[in-house]
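Okay, got some structures for you below.
Just so it is clear, none of the values below were taken in a lab; they were calculated from the coordinates. All values reported here derive from a predicted model rather than from experimental measurement. Cβ atoms are built from the backbone, for glycine too; each structure is taken alone.
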Structure P
Amino acid sequence: MTNPVTAANEFVIARVREEFTRWCQEMPSVLDEQRVQAVRAVLATAFEANPQTAARTWTFFRHVLSQRSGFDAVLLRRADACATDGYLAFGVKALAPPIVCLDLIDTPLSYMRSAVRAKTRALPIPVAFIPPHYLSCPWLLTTLHHEVGHALERDLAISAALDAAFASLDHVSDHARSTWRRWFVEIICDAFAVRLTGPAYAWSLATVLDQQEQWDEWNDTSVHPPAAVRIPLLAAMARILGSKTDLLSPLLDRARRGLEGYAGLPRELVTQAEAIAALVLTTNIPALGRSIADAGPMTRDDTSLIEGAVAALVERRPPPGAFPIRLAPAAAQIAILQSPCADTAAAIDHLVRDAMVPRWEETGEAPSEVGDKQRLAPAGAAITARSPGLRDEASS
């Protein structure tokens, strides 16, 4: 005789499965084809193999998909486009890029492509969560590229690729080495963010640090570097990539004040920031076939586009020509620094809504620009769809 509680639960799962089947017909209207295929394939198989686990996974993705209609739909899909353009810019075509979801959080965080609470949710694509107010302040979406960095770091096995270079780093004490090791993944994600958006990312991060009152904080267990080290690291990355860093002077001054009263290890770490930034950016990554510095999309043309868009936003006029969605948050962040007023914010809203979404949204091609295609064509050659090991934590 069937246990009545089990029977009741099986009926719930059956209803959830019916809902998933109905949503399969609707997904193409709210997601691009690669993400649709990833969700459908994994969940259809999971419902056959383990219906209860599949039901939990679908509940998670139903929450993500349900946000793509209604008031926030347009801007959320622009955030998706921004994340996708950043992810595909490094030539990763075999795996579905991250999808963006609003959540009741203070700062962005990511769930990796693999598992979240492994016994219940095997995720077919990464999910980047952002606070709802980021849609009203799209300049803060430069931090979204840090979350894209988490997906790239996992999918391209970046940490493992940098291990040998890190182990051979000279003139680093054992205490400093273990501290850098604890921060390593977050530093890699920062490198991707700077590569995708330039120094504007540091200002968006500074806004978060200010909101969280973390400028003077030093936590011996955190996986994130404290502001006193992190801001100099970002400045070093920007310099290595050839960006102008005068924009960061106020942030560096504030970071130095956060270092006051500390001696020993904190000051040693700051002196090593340039070497760590160079190691992360310039070491060859086998899955990319080049370094992060050489593989990323931020070119002189991109910098010129951002500068032109900033001037247009401050003067409340449309940017000249087509403007890539990937660069919109960076241009918005610099413009809001120069002219923090409602008129600039309104111009930014128009920029984000009108920014060029690359051809991958319609055709699945990636990246969009011809130059990127020529430069990045070999980069994803060694990357194939795979099933990474399960992991229970989220990354921010």
Structure Q
Amino acid sequence: AMDDLLRITARLGVKIRITEKTKEEFLMNLEETSQYISFAQPLSQQATQKVIDVLASGFYRDYLIAKRDNPSLTWQGYEERMKNFILILKNRYSVELEDVDKREVMTDPLFKEVFEAVGDAAPSKSEQVVEHDAFHIILVKHKRGTKRGGILGPPYWFLTNDRSLNLAEIELIHKGGIPSTVTTQNWLGMIWPLMSAEVASKEAPEIFASLFSSITPAALAVNSQDLLLVQGSWLDDRDLTTEDIKEVLGSAYVKSFIRSVRKELEKTGFLFKIKEEQPKVVEVIQPEIKRVKENRKLREDIERINIKIAEDRRKMSITLFILGILCVPAGLYQILTNNVIGIIPLITGLALFSMAFQYRKVKLKSPVIEVETEAS
């Protein structure tokens, strides 16, 4: 979807640029992922598909998909290709690399405030990512002062998939400013009126649906490096679903523990220590795996019970309705033949009809199970 969005944007004549700052972060992230991959446990075919389904984006997911289509592909081959991403973007979407004065942006009086706002909006972000995002929010504000806006409003926007940046800019907006960031979904809406009728009616809705379906709340997103640190034979458990894995790795306790291990590894030079720490981390998450599986089984059991109860109520409703049909005509017949006692079956039949409809109207809801994990 992102490929299609960039293609349509470029076709409309909108210039797409990335900065040296983005290039640096891209390559740094690639290198970090490479280091984790070099020490990660191998994946079976079944586990590979689970990992692809669990991860929303990132180099690792992209690599696994590419390797699935081309089994001979190695990480080294993929990594070398990604290092040339500037050339790939230029050839595909006419993306330009722009070198900007970093010092001018970093020394802006507003930088510290924006940096803190970005970090507060997404506490799980690393300091480098927070700095990158704050840098571009300020950069866009600087560049807007050099050029008049047009049909798309301000002349420059920071295009991102990160919705947390909208929250980071709320205070700035309250002060009368215009946000620097625009999400991919909102950008598509902005350029929609500029598209040809065919693109707007056929391609754009599909792109929007794809972009929207790819949105994962930050609290639920699984980080590639987190998964690489803990991946192993436990992913081969046939009884462990994709949603189970997301719940395990999304647990506040597990996420906090993994991040603390990663932080220590990265601070001390983790290249030779990952294999030592990996079994410890997997051991820690085992109770969480057990809890998640038990909770899912409990939800499934309750759902089955609810379905059975609903089916029993449906059958009872039909039975009461049939009895009502038998009673009402009998009562009416006796009343029409001047037999006062006919009022009894008539009232009984009407009551049975009422009960039958009440049984049909009741809807059962599956319970929400909340379990608090206690760290020992």
Structure R
Amino acid sequence: MPGNVEIPPNALVWIIEVCGMGYENGNMVHRTTICSIDAHTGENYVGISVGGGAMWSMGSYPYYGSAYPLTTRCFPHGYEFPVTLGEAKGLIIRYALGGLPQGVAWENIILTLVDETQPLIVSFWVRAYDEFKTGTLNPPDSFRDLERDKRLLDGYMIIVDPLNGTLLHAEEILNVVPQSLSLNVSRDDAINIIKNSSKTDLKGDIIKDEALKKAEPRIIIPDWMMQLGHIGDYDHLYLTRNNVSQPRLYWLIEYASDVGIHGGNTGRYLADAETGELVLAVEDHPMCYPLFRVTEPEKVTLIQGESTTFNVTVSALPTFDAVLPVTLSPDRTPEGVSVSFDSERKPVSNDFSAEFTVTLRASPETLPGTYFTVINVSGPGFSTSAHFDLEIKPSAN
């Protein structure tokens, strides 16, 4: 039976793992029960069930039908990882039983290869409040994602060396204090909100019953710049104009179909679990076109020792139904030429463009000639550029 009794220090125990997989409420789930049996007395110190429908500490998660922890293999094809998945779980459990904080749920196991030589077992537990897990819009599925997205995460991470079984790193991450845990909207209602919204599935080829991949309540930090920053390409974005700054409980709903080498018809959506408001929709299709257009002069002329100004305008397509900032930064400029902007960051939406005033200044020592010059234009989940020919003319003096 699951329990939460501490194992005495220096106790010799048998660790017994029993795994099973099947269907529950129409979803594929798995459960793993780990028992620690005292090798001398036979006492069962800890029995823990993990996987779909169960949590590490006492209680249950009735909303998470997918099989957790998820397993991701991030190493080249043909590479033989030093341990099996079962052995990797055993190494993780060895260290988790002694240091795992209360109120977390096992989210994923990542078997990865770092710097082409160092294999790692990385495991992450998400924080859980009552029945609800924390999460992100784009769940991390690599060690790099976990490191990069720490400001969005809340939970516990363990890194083990599979070559010698040593614990390399253990870290508790504390970022999420939810503002609302009210689940006034049911799972079916949330799915219907997504289906019936005029802001979703603009082409009518994403939201299908058979394409539903996930519908889970998650406590998410509404830092949309960071949440969208690593999501990849998309050709439709809707983001509510309502300003929310504190973590809230959302229904995270995902659809995917016709997935191939160039992606597929995918949609990721958030509906507020308390109010039912559609908060965010991110949709993508294979070989999608950029959401933004950059307008800049084809050629700019600059005299040695002087400066010149011109405009760069960033416009969004109608399918960018949001107000988010874009940022300009110098990328490729000739030696001796400095670049400055009236503002490095300005908001853009499908209702208005962002117009930047760019100032170039050439030192007297800048060599005359024509240079291909590039200015980076970046936003949430995308990057493009303004590029032009910069002609440097000699000073008359």
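Quick check on the output: -21000 is helix-only ellipticity at 222 nm (-39500 (n - 2.57) for each DSSP H run of 4 or more, over all residues; to 500), derived from one of P, Q, R. Which one produced it?
On the way: P: -18000; Q: -21000; R: -2500.
Working through the options, I get structure Q.
Tell me which structure, out of P, Q, R, gives 17 once relative contact order in percent (Cα under 8 Å, 6 or more apart) is calculated.
On the way: P: 21; Q: 17; R: 10.
The read-out comes from structure Q.
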ask   = Which structure, out of P, Q, R, was distance in nm of label points 7 Å out along Cα→Cβ at positions 129 and 209 derived from, given a value of 3.5?
value = R
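If distance in nm of label points 7 Å out along Cα→Cβ at positions 41 and 329 computes to 5.9, which of P, Q, R did it come from? Walk me through the numbers before you get to the answer.
Details: P: 2.7; Q: 7.0; R: 5.9.
So the calculation was done on R.
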